[in-house]
Structure P
Amino acid sequence: MSNSAKSYILGLQHLFAMFGATVLVPALTGLNPAVALFTAGLGTLAFHFVTGKKVPVFLGSSFAFIPVIQAVIIDKNPQYIPLAQGGIIAAGFVYILLSALVALVGVDKIRSFFPPIVTGPIIMVIGLTLSPTAVSMASGNWYVAIFVLVVVIAVTVFDKGFFKLVPILIGIASGYVLSLIFDYAGWSGETPLVNIQAIHDAPLFYFNDIVNGKFFTVPTFDWSVILLIAPVAFVTFMEHIGDITTNGAVVQKDFFKDPGMHRTILGDGLATLIAGTFGGPANTTYSENTGVLAVTKVYDPRILRIAAVYAIILSMVGKLGAVLQTIPVPVMGGVSLVLFGMIASIGMRTISEAELDFTHSRNLIIVSLILVVGLGVGNVQITQSFSASGLFLATVVGVFANKVLPKDV
């Protein structure tokens, strides 16, 4: 098989990994899932352009914005979508201002706040906080989830050829087929695992909606909505640092140095700006795709751009989108058990490679604070519609402790 053909298949694997989470956010908030796919693909391409095509990431719908978008789009009423768009666009501009601030202060100054004693546990928190989600998804049908998990592990460990590069894709395909067998045999219970009717009801293409102006919506701006949505960018800024640190740890490159933290943040900002303009949810880097990188050890950023193009095409094709939307939750749960666990393992590797001395109480205290806050606190409600994630709080606590505690303790 040619390298070009392999790249197209690997891109499809990344699309499958991000699809479920990206369409879940619009489903929960009342936005259009097809538009979310379109803006995720376009936003990812914009990110790669700004970062010099060096960072292997995919950007999809941000979960951090769900509460504030739900507060604006009351009862998922489409008439409120333009207001939410205005707030999302403002959040994109906040990202851009933060990018300018980082460029002004300098990456070395920012990096001094995030040594391995801070970034290692933060990466672990990212993976471990996602793990209950994986277990919850798998619990819908443990037979299917465990089957998928075994397939992914078997292909990753024992295969020596091309299939070793696409274990996630093979696992999802195998799980989908098994789910269809379960449905046919009546082993799925009253609710089938695969919603065949959804595929039947989906339009073949969305071109008519595009021509009639029903696909995208025009944003409107209201200061009360902007002040509600835009500040969430300060929270996701900290999460962005954790995600890019994790991605760099997997690839073993320092992306905060090259292409630069200011560029990666600017990429997030442009992606969110694009999303708001067209009517999609705010975008952010995706841990699922970083997990795929860790499993396959194929780090070519071009593959992520191929996945982005797939997402744009898929957003226009109703039937194909419906097929991906009907991938059973337990199937994605089985895959996620591997992906999220792999991320936590990368955090452990970061600490190990830094050769940190844990006979020093200082190091033990910093790591323990990050883990306890990140895993135990959860979301803290700041206002009625605005909350800070455990990851954000853990990052703040870790950075503060690292700066305050004396080095020789």
Structure Q
Amino acid sequence: MTGWLIRDYSQDDLEAVVRIATESSTTGEPPLFQLSEAVAALQAPHPAVVAVADEVMIGAAVSSVEGDRAWILRICMSPDWRNMGLGTALITALEHRLFAGGVRTVHAALPEGETGAAALRNCDFDDRSGLVFFEKRGRVTPQAVGMLSSLGAELPAGGLWQKVAGMQREKALIERRLVLPLAYPELASQHGVEPPRAVMLFGPPGTGKSTFAHAIASRLAWPFLELFPARLAAEYGLATGLNRRFDEIAQLHHVLVFIDEVEEVASARSGADATAVGVVNELLKAIVRFRSQDGRLLVCATNNVTTLDPAFLRHGRFDYVLPIGPPDHSARVALWESYLERAGAEADSEGLASASEGFTPADIAHVARTVSQAQFERTFDTGTRARPTTDDYLNTIRGTRPTVSSTMTQEFADHSERFARI
């Protein structure tokens, strides 16, 4: 005698199913499908069955059907009714309904040892042990999408971090100081590490500060929002615009905020007019408010760190002040190899790296783009695929003026000594 009755789910059962689902787990591991997805399937309605004993619900199995395939979203049981065959009975009843409705394949995925795993095996479900389960959860709630759109935020494409060629020293520093504490806040907290809230990137133009900001957002799967001071000034007045925009940002759960050429709104206050002083004061106050919330990062970039108001670089406002300089030889080799592979060119990356000493990533990208365009045009004109040679790149390098002069390189080295905080 089983002691239970299994029947189809009805809308009056929803509260009891939710109750059982919340008390059913035996592993503590998060399920593949969230409870809200199971509830939505029940309300649709998709096939589901419940078990009742003495007019009290003791178990449920919920599915979702798409075409001729179905997923079992939940198998849940009251703790007192485990290991009595109830799971097997629920799954059997549910699969009968699914197959009768035209489903050809039923899938289920559970944490190992979770409620229902043994019952699935008892019902002859194949354990596909050769598969690897991948998961990526978004950081943006549906409620935040409208606000992100109105603010001009974007969701960066995945994989931007991996596409930052070369600059391994800078990537390693940013990965460890910024990304890891933000991506794993609980682990960081166990070690007394406070995730960073704001970082200043400084270095000559074209060295990739903006690229790094986008890549960090991509790495964290956070929205990327760039603030444009000129636009804020035109809409509201700069001080009011900054205050208003940071108040709006405070309503978002996760976001990376980027201000490029921040010296335009954060230059030294000594000798400045009252309006400029008011803007700096407002931005300083906004940063303090910004730092009070989790799940956000402010990235500011400047070409000349010496022009910033000294208050900006104090501890408590920016956690790190990171130098982003021209790529060294090994970084230039990596950059060239990425462009050569894209162009299908068999050229000497070591020789190109040596010839392009002092070039920024933007300079190297310009040379690579110029050569690729020339080869494209040659192929179009001749009808024969043209492939660039080492000499094609070297000739273009000789005709390109580096963005960063030797004087700028020396200044950057001096500024790194004085201002870097890593």
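Please treat every number below as a calculation from the coordinates, not as lab data. Just so you know, these numbers come straight off a predicted model, no measurement behind them. Cβ atoms are built from the backbone, for glycine too; each structure is taken alone.
Identify the structure, out of P, Q, from whose coordinates Rg and Dmax of the Cα atoms in Å was calculated to give 20.9, 67. That value comes from structure P. When mean count of other Cβ atoms within 10 Å over residues 86-93 is computed for each of P, Q, the one that comes out at 24.5 is P.
For the set P, Q, ranking by FRET efficiency 1/(1 + (r/R0)^6) of positions 222 and 374 (r between Cβ atoms, R0 = 35 Å, to 0.05) places P highest. Please state which of the structures P, Q yields 1.03 when Rg/Rh (Cα atoms, Kirkwood Rh), for residues 270-317 alone is computed from it. Derived from the structure labelled P. Between structures P, Q, the calculation of distance in nm of label points 7 Å out along Cα→Cβ at positions 102 and 334 yields its largest number for Q. Among the shown structures P, Q, from which was the value 13 of relative contact order in percent (Cα under 8 Å, 6 or more apart) calculated? Matching structure: Q. Of structures P, Q, the largest value of percent of Cα pairs over 21 Å apart, for residues 30-133 alone belongs to P. Looking at structures P, Q, which one was helix-only ellipticity at 222 nm (-39500 (n - 2.57) for each DSSP H run of 4 or more, over all residues; to 500) calculated from, given that it came out as -23000? Of the options listed, only P reproduces it.
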